[in-house]
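Next up: the structures, one after another.
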Structure I
Amino acid sequence: MKRSGLTAAAPNLVTTGNLVVGLVSIAMSAMGHFQGAAWAIVYCGILDKVDGTLARKLGVQSQFGMEMDSFADYTSFGLAPAALCWFLCTAHGIPAAPMWIWIAFCAALLPVSAAVRLARFNACGHEDPSFFSGVPTTMMAGLIATFYLSLVDLQVSIDPAWLLPSAAVVASALMVCRLRIPKLKGQPSRLRNVMLVSTLLGMTMIAVLQVLPEVLFCLGCVYVIGGSIRARAVNGQQSVAEVSSQPGGDL
């Protein structure tokens, strides 16, 4: 019985870790430790993947766990990136209007869009088992964090504070749009499973060592762009199949 209780609590403990690290990211942004705050968001993404996988593998998915996960996701992938955007762009003082209004708008748009997406996901009575509707908050927060880290790592001459607000607007739009993105889950092919696990382990190692953030950013972009193209192809095939199945559809 005790073992069953510990097993049921394991995913929630990981979710709690996700929430705590998200709060740490917000605090680090407020203190001006922007690279640390960005890496903390990446760690939250890893923890979010782990807690969902644990819940499914252990068979302990619950309504409480889903609600807890939503609160953690909103903190780590809505509030934390917004804090990074705001504090980074105002690190040398709040600029004059209308610039500070633009920064505030872009920063606020992230948690608002994350809340809309999470509420829509929770309110939906069913979901496509193979595709997301809109880019997940986890992915978008990770892209914003690794975008900033890549600019710093590559020593780009452009101040990231000029680019991050615009990136926040794009990320917010992608979260709430109806763009279909394939889910990262086990595949029937053993080779595909090995490739997926190897990629995730490699990304985790990069995050732990805090090196090559541009690799994580590029992989994320490939997943979003390539996944949306694949989803459109699948939709096209399904449409053709539906037409062909109708009487006279093959004429």
Structure II
Amino acid sequence: MNAGAYAVKAAVPDSGNFGADTVEVGRFRILKRKIALNAETSTVAQKTYDGRDTANVDIDVAFSNLAPIGNPETLTLNTDYRIDSARFDSASVGSSRKVTAYVSLIAGGENAKNYAFGGSSPASSSVTKTGVSIIPKEIALDATSSTVAQKIYDGTDTANVEISVAFTALVTGDALTLGDDYTVDSARFDSKDVGSRTATVYVSLVAGGSKAKNYLFGSSSSTSNAPSTSGRFQWLMVNG
């Protein structure tokens, strides 16, 4: 039986003077069972850095004290409950982030109608899961938009000139700053002689940089052909 108010009725047999009937002899109520969200067995998937603290990932919410004991019912997402919102404690990359999910029971849900959360808000509650990761987003060096200034012949292949580094796939609103987020480790032309030359530029992301900590170079730019903090690009000096 579901939670709710019920009447107790008794059958009255045909006595000869009165026909058979049923009469109400009392009423009883089945109260909603108190449940809780279980942080230990709830799961939250990691996400790739996107500049926001929104936990727009797979979240599996677990409940405690469902009936019957030993073989409990299940509450189904979007049928019995919904996740109203979920947020990380920070938008930045990290392996020990906290995610707090806010959950509401759906009135009239097939099984949810028999349950209520304990506390002052029986229809809603929250659960905090620890140890969830936000992983770095892979970016690339943009050789097309980067620039390397020309230089006057000095007998060396060193590109000791002004270099402007551009990046692709950064989160909208993010910018990487020379010195704070990345360094130009070295730059060399393919020859010391006058001519249209190709400059190879080596760039490193600064560990702990305010924005750089959220990124890695993808394999297309990485010096190791795998995601890393070290990258390079080649730039053609057309009018050398």
Structure III
Amino acid sequence: MSRNIVIVEGNDDKYSLEAILVSMSINASVNPIFEPIKGGGIDPNEQKPTKLINTLKDQKRFLEDGSKLGIILDLDTKTTADRLKMINNAISDAYGIVGKELANTNIPIDIVFDEGKLNQKKISIACHFINVGGSGEMENLLRKIKKKNASFADCLEEGWQTCFERKGKILSDTDPDKNITPKEMIKLWLEFYQKFDILQTKTKRREYESWKDFISTYAKEAFDFSNTTVPEFVKLKEFLKMFS
């Protein structure tokens, strides 16, 4: 069996996706293998995303003829076109591929390494952008499929956010030095959901403080991975199936 690799932004995404694969009865220790971007996250320079380029270069030695290579990124506040352009730039830079570009998410293209040589190998590449309603990240998607009551987490918006807005602060991507960004807010929401709505006791919060330990133990209790009503989650699972 050829090795299939999916590049992700960081370790927390890796652990979340592995938990989703388990719910799909797919053995993540076989295929696909999730590889975090070297250095974590996405480069601000979309024309030359160095960290993604270096990760693609590093993974080339593990790819075999027939392998599949995936890239999963958060859409954040970017457009699909922006993300596709960045990934195509990275693939072109890393592999010297000209004239072959990803045109959409979840639709693979074939590329050939060392064409015409004895070690020639053909692989397929595809990408997926995690979002809810055209923006956002993994945390937003997990919130959409939460299984338990989220009283503590929801009160961040219903209580704390109301309080800081009354004092002249806002959720803002444009002035993050003076305010709190939606990205920071959703991460706080997930942290509260993990620590207070699911774990509840101090002992459990200490034992399952890391996301890796938490998601591997409490995934079924915290999230509805069988959800079929959130289209963005359904598309993510369809993408993962391509690499199993």
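Summary table
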{"item": "Highest-scoring label, criterion being mean count of other Cβ atoms within 10 Å over residues 63-70, among I, II, III", "result": "III"}
{"item": "Computed 0 for helix-only ellipticity at 222 nm (-39500 (n - 2.57) for each DSSP H run of 4 or more, over all residues; to 500) - originating structure among I, II, III", "result": "II"}
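Values quoted throughout were computed directly from the atomic coordinates according to the rules given, and no laboratory measurement underlies them. Because the structure is a prediction, the values reported are computed rather than measured. Cβ atoms are built from the backbone, for glycine too; each structure is taken alone.
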